[in-house]
Structure P
Amino acid sequence: MEERYESDGVQGTLHRPERPNGHGIVLTHGAGSNSQAPLLVQLARGFEEQGYSVLRYDLPFRILRPRGSPVPAHSARDRDGVRQAVSVMRDVVSGSVVAGGHSYGGRQTAMAAAETPGLVQSLVLFSYPLHPPSKPQQLRTSFFGDLRTPALFVHGTRDPFGSIEELRLHLALIPAPTDVLAVEGAGHDLKRAPSLLGEILDRMLF
């Protein structure tokens, strides 16, 4: 069952499964999207069918502006939004909470976990933006050494924001268990990810 959620500074859609397994997942979007992104909708419905309570939610920058990209100087506010969404889910489930996001949303989710040890049991990050396209020197890995939350990275083999090889190389900086699920032929939009839901669930590290 899907219901609109809007409270405590969090807005999005809450998915409540018919047969809950006691665990929850929070999912958020990339820089140019919102919680209605088809990727998030398909993933959330798939997780719900497997018994997970799911909150797919808008980051604060998107709540403030329905269009446009996030402002880097205000990214800490988006990480606060991640923490608020996790808090909402902790009131819904009694078991583990997994935090995930696509691209920018995944990056802010991982950074929030690094800043707040124990925030969630694990992460599932879709198309982590390792660096801007064609700018491999501009790495977004400065916090990796502080990330102590197990993380599954779901990544396309044709993602211009970082190759599978680059990703695996830099994940060695993370002092926690990590795994990479390579999606053959997929780009940054990762449209095929929902078809791999079973494998994602099998490899989520919690």
Structure Q
Amino acid sequence: MVFGGKMARILIINGSYRDQGVTDQVIEIMAESLRFAGAEVDIILLRKKHIEFCLNCRECTQQPGDVPGECVHHDDMQELIDKVEKSDGYILASPTNFGSVTAIFKRFAERLVVYAYWPWGMYTPKYRKAKASKKKAVLVSSCAAPGFLGRLVFGARKQLNATAKTIGADTVGALFTGLVATEPNNRLSAKVQAKARALALKLI
């Protein structure tokens, strides 16, 4: 599948802590479906990246323009911002921990403040990508509670959706898998696998 004469680039941001946990399994199925359809897929495992905490110094937000501001930190985050900018669509994934996304995903999300223009004296920030041509995003999360309850009670999906909005993407679908703590090595059902494949293709 091509975008403007080039192969579609899909960036997957995975905030799970566990190798081959439910989130990893969903991501692998989605990536396989996208590659089979002809897309270029890049999977980022946040657990393997060095990302410092945001300092709330707002240095990056003082810089005008539509491109992300420059952070005072020099870590792996700039590489991720570059990948976000070059991608045509996104899969944003994190299990539900303590009612929201994991700490490593939250750390990544907080560093996306570079997408805000917020000079001193202005009460609220402006999204740099608010007027951009919207890209697409699919959200992936899971929890120990039944899926419908997790979607209603916990904040993971809301946080993932806010992340998509910040980078200039419209959410076109979400997969929220429940009851994932019933056994130590939970495997995805055929129904969840089928939904994951179908959702992935919404990006292209």
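Derivation of every value follows stated rules applied to the coordinates shown; laboratory data play no part. Note that the coordinates shown come from a computational prediction; the quantities given were computed from them, not determined experimentally. Cβ atoms are built from the backbone, for glycine too; each structure is taken alone.
Structures compared: P, Q; top value of distance in nm of label points 7 Å out along Cα→Cβ at positions 136 and 184, i.e. the largest, recorded for Q. When distance in nm of label points 7 Å out along Cα→Cβ at positions 80 and 168 is calculated for each of P, Q, the greatest value falls to P.
Largest in distance in nm of label points 7 Å out along Cα→Cβ at positions 16 and 192 among the labelled structures P, Q is structure P.
Computing FRET efficiency 1/(1 + (r/R0)^6) of positions 128 and 144 (r between Cβ atoms, R0 = 35 Å, to 0.05) across structures P, Q gives 0.45 for structure Q.
Looking across P, Q, the calculation of relative contact order in percent (Cα under 8 Å, 6 or more apart) that yields 26 traces back to Q. To test your reading of the models, identify which of P, Q gives 24, 19, 17 for semi-axes √(5λ) of the Cα gyration tensor in Å when calculated. Of the options listed, only P reproduces it.
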